[in-house]
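Just below sit the structures, each encoded as structure tokens.
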Structure P
Amino acid sequence: MNLVLEEFLPYRFNRLAEALSRNASVTYKSEYGMTRPEWRAFALLGQKGTMTATEISYYSTMHKTKVSRAIFALEQKRWLVREVDENDRRLERITLTATGKRAYEKLVPKMQQIEKEMIARLGTENSAALFKGLAALEELYLDRETAARARKAG
């Protein structure tokens, strides 16, 4: 019995995710000099507001080391600030600065346009099938909160 890696579903998803991320990264990399981990942390902070590094790690599915490096890089750009939590001094609350928020507001429409173009290339029928299939897989393999958000987005 042989496994044909190119036909193995997890491998196919991984390759596709990598290609889609690479395509989307062109904008934030060329215009803002951000890496993928930086973009993910930045996007989450823009979406959710104040977060801890642990929360960013959880929602982005990135290892804490990558999150830490991304936070440091974004801090060097003066796009975020860290403040020690008053109730638990072990925690840092991370928030976008005014400069970070302005960059986020300029970048988000560009990223949404990239997504819109990806979906348009699929066509109405294929994109509907894709979102239905993704929702089903997310329901099976992701936690309930993430799956509920995915259903709402799809």
Structure Q
Amino acid sequence: MAELSLKEQLSNAVKDAMRNREKFRLGTLRLVQAAVKQIEIDERREVNDDDVLKVLDKMLKQRRDSASQYDDAGRKELGDIERAEMLVIEEFMPAALTEDDLDGLIRAAISSTDAQGMQSMGQVMNELRPQVLGRVDMGHLGKKVRAALA
């Protein structure tokens, strides 16, 4: 049997959450599905796994930012809700890269683009982006690439 697409996995997870009466999980999954559907409507095309990963990555980043803002404002209960949503979304993300794997990918990207100094950072990041999407925080990646090019 063929591997299910991320979109199909999401759909199955929504059905399971409905059956199990997991109200919070269902709400979070429906938010993800709505964001995916919005892309299909706006761009008039079927989404692939890369598109879904981009949506998931964006949603995680939004929740990370919101949680830290809520924490800074002394609204821990709202920050906890954002973190709980992150846990649901992270279930659909690929396994995170280890620091060693990430360092290896950065070295390979630098050599394949013949990067020379900071002016080549965009090229290196563009080379890495498809390989690491959803598997590493892009801010962290940027810092590591900057350090490697310095």
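Brief remarks follow.
- Read-out mean count of other Cβ atoms within 10 Å over residues 106-113, computed value 15.6, structure in P, Q: Q
- Test item: distance in nm of label points 7 Å out along Cα→Cβ at positions 58 and 138 calculated as 1.0, pick one of P, Q: Q
- Origin of the derived value 2.5 (distance in nm of label points 7 Å out along Cα→Cβ at positions 18 and 74; candidates P, Q): P
- Comparing relative contact order in percent (Cα under 8 Å, 6 or more apart) across structures P, Q, the highest value is found for Q.
- Source structure of the calculated read-out (distance in nm of label points 7 Å out along Cα→Cβ at positions 26 and 130, 1.6) within P, Q: P.
- Entry that produces 13.4 once mean count of other Cβ atoms within 10 Å over residues 34-41 is calculated, selected from P, Q: Q
- Among P, Q, structure where P(r) over Cα pairs in 10 Å bins from 0, in percent, for residues 42-89 alone as derived comes to 27, 39, 21, 12, 0: Q
- Structures compared: P, Q; top value of distance in nm of label points 7 Å out along Cα→Cβ at positions 98 and 114, i.e. the largest, recorded for Q.
Each reported figure results from applying straightforward, stated rules to the coordinates on display, with no laboratory input. All figures in this text were calculated on a predicted structure; none of them were measured in a lab. Cβ atoms are built from the backbone, for glycine too; each structure is taken alone.
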